[in-house]
Structure I
Amino acid sequence: MKTNVGVVFGGRSVENEISVITANQAIQAMDKEKYDITPIYITKTGKWYSGEALLNVDNYRDTKKLLSMCEEVYMRPCYGDTNLYRVKKGLFQSNVVAKLDVVLPALHGTNCEDGTFQGIMEFCGIPYTGCNTLASANGMDKITMKMILKECGIPVVDYCWFSDKEWDDKKDVTVANVESKLGYPVIVKPANSGSSVGIRAAHNREELLDAVDYAISFTNRVIIEKYVQKLKEVNCAVLGNYYECTPSVCEVPVRSGEILSYQDKYMSGGKQSQGMRSTQREIPANLPDESTAFIQQAACDTFRALDCDGVARIDFIIDEATGDIYINEINTIPGSLSYYLWEYSGINFSELIDKLIEIAFRRKQDFGFKAVNYGGNIFAAKSAGGSKTGGKFGAKTGGKF
């Protein structure tokens, strides 16, 4: 029998459209002899839909019309229930659209890639590809990610961070802290956004004020990093799990300005429907052997430190003035699943998906041996003195909670 794969994409995220592209690329690459595919699109308002019309990217030009050709669906957050249900059932129609064997999240950005969706899958008990809830959350948040990596001795650029409320209440103090700790220029980023959304460079105080105001329109926490002026960006993907993983070849994405922008990543040369494949890149990267080896090892170290599974892309910065190499960020569900890096590593897109599904089933099996019950039912245990509160709630506090 074929394995029924639910491919989930879209979501309440500024990267909704990029997610659609990733999902459709993955679906096209999947071996139809091995898999039945159930596409599941999450709208920007958070509703779930399924239907064949979702498989044509051109249909997304008119979302209202697209959804009219699909049916609204949902999953029940009950462990062991892996069914996808219809919201509206016909008179002689089953309320089950499909029974999912495994889920492939092709989701990007906040409310999707940050552990939110992964937590739903954990509640359902359904195997899913990619990073677990904790790794997804830490990987999405640039602040906690850098804290973890720094503690593990993995190099990151100097940074500082603050919340939107701190910015509102103590703007002068916050600006002074940035200037004393980092100086100019700096890069201002939303802490939990991706695809270069909300990112700006600041070369003076006026630009800093504008950049932070822009960043907090996307998030409640902002990270500011020392800007490496003579930099080269290098990316490396990793495939595997938290104890055994393999790096891909490295690439150098080509940027049009100071930072690699949304347009550089997804709209280079007018290729608006190719996702990360649209990015102009040097691949394999023309780097000294020792630099390539360092980056590939650091990519695997990052993958393990964050407890990752599946495929992730780790982005690096090389300071060409000093030769220093830093981790910039990790993408726990990378655009196009970084299949273009694995092609150069001898793994085609179809084989990559096979490996991701294999890893998902293996993780589910491994955690099936872990205890979820400890010591039996404490409420059924008998004791001479009754409960620790003397048999009545609040007995130790004079009868009050």
Structure II
Amino acid sequence: MRKAGKKLLAVVLSLIMVIGLLSACGGNSGGNSGGNSGGEKIKLGWMGSLTGEQAAYGICESQTLKMLVEEMNAAGGILGKQIELIPYDTKGDAQEAINVAKRLCAQDKVCAIIGPNASGQCIAIQSVLDEYKVPDLSTVATNEKVTVQDGKLKEYNFRICFLDPQQGKIAGSFVKDELKFDKAAILYDVNDDYAKGLKDNFIKVFTDKGGTIVSEQAYNGGDTDFTAQLTKIKEANPQIIFTPIFYQDFINIHKQARTLGITLPMLGGDGCASQVLFDAADAVDGSYVINHVSLVDPAGDSFRQRYAEKYNGAKMELNGYMAHDAFQLWVAAVNKAGKAEPDAIAKAYCEVEVTGMAGRIKISPEDHNPVGKSGCVEQIDGKNKTYKFITYIAAD
């Protein structure tokens, strides 16, 4: 009996060790356990372009979030816990965005993600969000497919910005109704989801209002010579060139256009509005950009000043304003949920409302898009290296 008792004791001790090991591993075979909701910190992920052609946007967005997180932590955090911001560079690449999303969800176990700052990257990460059931809140991804594709709602994709149909309405209405132009040309990146969606929506609105597209020219992302396209546009004699592209190409196209003797203004989408434009102030002077919020609105003075003081006089980019509003909505959702768990936050995104830099934000449960977003148009003042507010145009 004593020998049997020793064997039984050995078995019991072995079982205890196995149970202990399983507990230490977390017993988590899939999904996300809730952003460390039971730990000391609440993990918030961010992803965007810290390198590449959109780096100015991504750097400002990540730095803004870092500033806001530090301010909130200094004030006591959220739900009595400190926030840990975990940022990653997508390098402006869709595949890298997928890799980053997997890292944030599987390895870092964040409760939510803010970003990335481009439609193509947001569309690419959907399967990762679905697999790990982690909500993503996009800042400036305007393509319709970000939240709804082929009539199907993407359960974990949300955004705070207006969409390309709304931006197309702003662009088309501005050119036809405000500038009174009848003839427009288009120059866009044929491989970019953002560019294609915005181009199509501009054409619809502008032509429905009686305008004519006299030349539609495309290029491949990465191209640096736009001479052939600009020559054809010049021959078509438009009154304005619509460029639904990003700011680096916007600058290069302006420089080459001026060399060819093309002096007419261009209208860029929200991907063109950047402080980087003033590196080519003379070339871009007089052109226009569409934006989610005025970059010179006095209401943002305090916010811009805080950012400049923290980052050695750095200028605020559009993405900083949108990161601010996304962070506000995330905080409101966490407070509403009462816990930092992904599914609870996803549900709460459609139950809260905040007023941010770009106005009121209320997410629709039907399409995960903000309700009733308007936009503005600003003119580039190259001489003074600033923007001149022109008008607000309602999106609906």
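Before moving on, here are some points about what is shown:
- Parent structure of the calculated result 23.0, given that Kirkwood radius over Cα pairs in Å is the read-out and I, II the choices: I
- Structure (I, II) behind the derived value -9000 of helix-only ellipticity at 222 nm (-39500 (n - 2.57) for each DSSP H run of 4 or more, over all residues; to 500): I
- A value of -0.60, -0.88, -1.13 for log10 I(q)/I(0) by the Debye sum over Cα atoms at q = 0.16, 0.23, 0.29 Å⁻¹, for residues 298-361 alone, calculated from one of I, II, originates in structure II.
- Among I, II, which structure scores highest (criterion: distance in nm of label points 7 Å out along Cα→Cβ at positions 114 and 218): II
Only the coordinates and a few stated rules stand behind these numbers; no lab work does. On a predicted model such as this, the values are computed, not experimentally measured, just so you know. Cβ atoms are built from the backbone, for glycine too; each structure is taken alone.
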